[in-house]
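What follows are several structures.
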Structure P
Amino acid sequence: MNIVSLERVSKSFGTTTVLDEVSLGLAQGQRIGVVGVNGGGKSTLLAVLAGRQAPDTGRVTHRGGLRIGVLDQAVDFAATTTVRQAVLPPSAFAAEHEWAGDGAVRQVLDGLGLAGIGLDSTLGERSGGERRRVALAAELVHPTDVLVLDEPTNHLDVEGVAWLATYLGGRPGALLVVTHDRWFLDAVCTTTWEVDGGA
């Protein structure tokens, strides 16, 4: 049974149609790699599927109560946001030291090479690559039914890519990932969707 369905979905930007009458479904636990040429509609497909962009025509259906986490290519944090605020759920602020007792959070920060940066440092002080890894960490530490990752291996070293592949392999839920990293795609995904010419 599909937890997300697209029925005859179309999406255009100006005179350019990037999705044309697309129908597909995402089942619980499915691991899908989305491939295609740059500018071919991969990111748009993910955004429509996740409910972040509305289709021009067609219908997108989500199972009730579906939790979707999304890592976009562009990271949009306020410069004054701290690493702690970006990564930890709001409930974690009840106890100053709670993050240290959460092994899952520490595992993600360590795996993404973020263990050395202070949780109270602001993202305005961090490099673009560090901000991107903080955004990825924020999506990984929260429970979701569907995790949508657009180029998650950008700004990761070889060890970070290998760690992420292993981590995602043990994570429950459905996964949609856009990547140009063929090794990562093969390691993480069991199905491939090709976006080509709007379909």
Structure Q
Amino acid sequence: MNSFMRDFRKNRFESRGRKRATPHFSFSSDQIMTAGTTIYVSPIWNAYYVNLHPTHYAVASGPDGRVIHLRGGYNFPLPAGRYTLHYVDKQNRVFEMPRVSETTRDGAQVSLDLIITYRVIDPVRALGVQQPVGTLLAFINSDLKEFIRSHKYDEIIGDNNERTIENGLVSRYIKDQHASRHQISKLFF
């Protein structure tokens, strides 16, 4: 009897949930999540149905203060109460960093342009970082400046005959710096 009621409840929620339109949000370049929407989980049902677009994650801040990752579809069991639901972008993003000019260890002036690709890997952590995209880009900008300052001209640009930038060296340095930042490194890759 208990499994019959559980199946009935699940089928009812899924039936009603599928009738609603799936929300799709366009995120600006400096935004990875929506403002919160209040949802209510009934103490009778202890469940919520999330219509989730394939390019979004859903996270909710619960009545007890915990932040949980919601799956698309039927979510059970959930403690009863009011939740704040956020949709988080999970698409790859490309950003062209403004040109960075800095002096190398041997006194040469070097300017580099950098294009980065990133995406959210942990939507729950997104709620714990203020201005996550701006923070990530500021860290990468400072890492690029530090990279130029800590290397010689020939290490960055190559010898005078080649004039090619060692991309692997730059990206490894930035990835290593990024991995050492606990909160932001767990949010993006």
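The maximum of relative contact order in percent (Cα under 8 Å, 6 or more apart) over structures P, Q, that is, the highest value, falls on P. Structures compared: P, Q; top value of distance in nm of label points 7 Å out along Cα→Cβ at positions 35 and 51, i.e. the largest, recorded for P.
Each of P, Q could give semi-axes √(5λ) of the Cα gyration tensor in Å, but the derived value 30, 17, 17 comes from P.
Structures compared: P, Q; top value of distance in nm of label points 7 Å out along Cα→Cβ at positions 19 and 139, i.e. the largest, recorded for Q.
When mean count of other Cβ atoms within 10 Å over residues 59-66 is calculated for each of P, Q, the greatest value falls to Q. Quick check: 32, 31, 22 is what I get for Cα extents along the principal axes in Å, for residues 67-154 alone, calculated from one of P, Q. Which structure matches? Computing Cα extents along the principal axes in Å, for residues 67-154 alone on every structure in P, Q gives 32, 31, 22 only for P.
Using helix-only ellipticity at 222 nm (-39500 (n - 2.57) for each DSSP H run of 4 or more, over all residues; to 500) as the calculated read-out, with -10000 as its value, let me know the right label among P, Q. It traces back to Q.
Throughout, read-outs are computed from the coordinates displayed, never taken from laboratory work. Predicted model only: the values in this text are computed from it and were never measured. Cβ atoms are built from the backbone, for glycine too; each structure is taken alone.
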